[in-house]
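These are the structures in question, set out in turn.
Just so it is clear, none of the values below were taken in a lab; they were calculated from the coordinates. Treat the numbers as computed from the prediction; the structure is a model and nothing was measured. Cβ atoms are built from the backbone, for glycine too; each structure is taken alone.
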Structure P
Amino acid sequence: MKFWFSRDSEVSIREQFVKQVVLGILSGDLQPGERLPSLRDLARRFKLHQNTLSAAYRRLEQDGWLELRRGSGVYVRPEKPNIGPALDQQIALVFSLARQQGIPLSELRRRLHQWLMTEPADRFLVIEPDEDLRDIVIAEIRQAVRLAVEGCDFKTCKALATSPRSIPVVLPSKADIARKVLPSSSNLIVLQIRSIPSSLSGWLPAKADLLVGVASRWPDFLMTARTMLIAAGFAADGLVLRDARDRNWHRGLQQTAAVVCDTVTATQLPDGCRAICFPLLAESTIENLRSYES
């Protein structure tokens with residue numbers, strides 16, 4: 001089972017880990033008797049403090065989800081605990097908060113019924129008018145999540161995005177437009193863009209005599225990549241720019257040391273080309289989408 005952690009979330013790392021383990025057990029991703037990673041492995045892999053993970057494991061053990069076998073490790077218990085009492089506590093908390101805020105019982109019942117009748121979301125919906133850019137965003141999200149990923153423009157998004165089964169997502173530059181088009185109740189996710197300089201860091205300092213290709217179907221990618229590569233020290237006349245929408249865009253790329261490209265174009269390069277794929281979406285956005293999926 002894979003684990004994801006968002007350091008920007010209001011939910012603590014410990015609580016994120018606890019919830020993922022419980023969901024993993026309930027969904028069958030974690031089988032009875034399965035051994036979980038050690039504290040040291042998890043702390044090293046995700047750069048987390050061992051005390052945080054240790055507290056999460058202790059809570060899961062106390063709640064009956066896991067068992068600690070000394071000298072062996074931490075394992076999923078053969079039988080799932082009785083979740084009835086814990087569930088009753090959460091329901092009681094909802095009613096208590098409603099009373100404190102003066103919410104009528106009839107309104108609480110109506111909203112609970114609405115939640116119970118609503119089907120869970122099963123797809124991300126990328127709202128972007130630029131088809132080439134939309135394809136890149138869809139491809140990157142599909143690599144990171146298990147839910148289906150679809151796309152649309154602003155003309156057709158209202159009918160699709162208002163479905164409770166769709167989670168609308170949009171790039172920062174289109175967020176204001178999306179909020180005007182979509183109902184205020186829509187759970188819109190604004191994607192964050194990755195820093196190109198940080199993506200370039202592994203290729204610096206630049207070699208002036210290096211022949212480097214730049215290929216994409218999205219014109220802004222070509223212009224931005226060219227600007228950043230020159231600023232990083234690559235020679236302007238050593239860059240081979242190719243618009244992947246052109247008929248013979250592959251021409252000359254096999255003679256380059258590597259080809260800087262987007263996620264979609266990386267799959268279409270000729271044999272023998274070394275792809276340097278620059279992801280568009282920030283890692284924090286990918287973690288956020290995975291948390292929604294969970």
Structure Q
Amino acid sequence: MSAEQAAPFASAIALEPAGGGQFDARLGAGWTVGPKAHGGLLLALLAQAGLARLAVERPGPEFDPLAVSADFLRAPDPGPVQLTTEVLRLGSTASVIGVRLLQAGRMMLVATVTAGRLPADPPVWAQLPELVAEPGPDAIDPTRFDQVYGLARCCDVRWDPAGTAFVRGEQAAPQLRGWARPRGEPTGVLFALLAGDILPPTVFNLDGQRGWAPTVQLTALLRGRPAPGWLRIEAATRSVAGGWFDEDVTVLDSTGALICQARQLALAPKLRPTDQAGGRARPSN
């Protein structure tokens with residue numbers, strides 16, 4: 001069994017140092033939505049590069065990602081990419097690394113990775129959604145849409161059937177729930193970053209809002225290390241206006257602890273832009 005088969009997610013975010021704070025990587029053909037690399041996978045790769053640069057600057061215990069904020073300039077294709085890193089701040093509590101992802105000499109994404117130490121103590125206060133710990137037998141396996149949602153072949157993803165009205169050709173509020181976990185490897189913090197962008201766009205539940213939904217800006221906060229098992233995910237949109245929509249995602253681990261919060265600004269599918277990046281094409285019905 002190859003390393004990619006044994007640990008698909010770890011292989012997908014593997015880096016090859018190229019000197020001078022630069023790294024080479026390859027976007028796998030499976031980690032896609034439509035023909036383009038998946039936005040959540042790109043966020044995890046950017047974080048990996050930022051942490052790798054920090055490990056060079058500050059040898060010793062590994063640092064954790066605390067926040068990752070990325071602007072999607074263009075949508076990368078599967079294949080080789082280059083990542084350049086820049087130290088913006090080295091601090092005792094938080095350090096910041098700038099990361100740029102290029103493909104064929106073109107800038108595709110720019111990001112900042114804030115790193116430090118994730119809390120190990122339980123929260124003093126938390127108000128979290130109640131999400132079912134594991135998918136039931138009626139949960140939707142998106143591999144049925146694998147011609148578009150190729151990502152589902154590389155990790156385990158399930159959609160809550162109660163909220164996915166678009167699958168039935170029905171309308172509902174722009175809110176979705178689901179579950180995700182890696183295959184053959186532990187559920188780690190970087191996979192939680194991917195999980196913050198792993199569900200279909202919530203606006204699919206609104207009539208006529210299916211298709212290409214390009215992410216323009218995506219920011220994720222990491223709040224803890226996940227326990228083994230399924231991650232529970234809730235995504236909701238607060239407003240759709242002027243062709244733009246927001247999406248807030250909450251990721252809990254198998255114990256119900258908060259692991260990741262992600263917020264993005266995206267263009268509604270009906271706009272179908274041609275050079276906006278990070279787009280998330282999703283299955284139409």
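Using distance in nm of label points 7 Å out along Cα→Cβ at positions 155 and 187 as the calculated read-out, with 1.1 as its value, let me know the right label among P, Q.
Computed on structure Q.
P, Q: which one has helix-only ellipticity at 222 nm (-39500 (n - 2.57) for each DSSP H run of 4 or more, over all residues; to 500), as calculated, at -3500?
Considering all the candidates, the number was obtained from Q.
Once distance in nm of label points 7 Å out along Cα→Cβ at positions 131 and 227 is calculated for all of P, Q, which comes out largest?
Evaluating distance in nm of label points 7 Å out along Cα→Cβ at positions 131 and 227 on every structure, the highest lands on P.
Of structures P, Q, which gives 17.8, 53 when Rg and Dmax of the Cα atoms in Å is computed from the coordinates?
Q
So if we calculate distance in nm of label points 7 Å out along Cα→Cβ at positions 19 and 251 for every structure here (P, Q), which label has the highest result? Mind showing how you got there, number by number?
Values: P: 5.4; Q: 3.5.
Max of distance in nm of label points 7 Å out along Cα→Cβ at positions 19 and 251: P.
Quick one: relative contact order in percent (Cα under 8 Å, 6 or more apart) came out at 20 when computed from one of P, Q, so which one is it?
Values: P: 15; Q: 20.
The structure behind it is Q.
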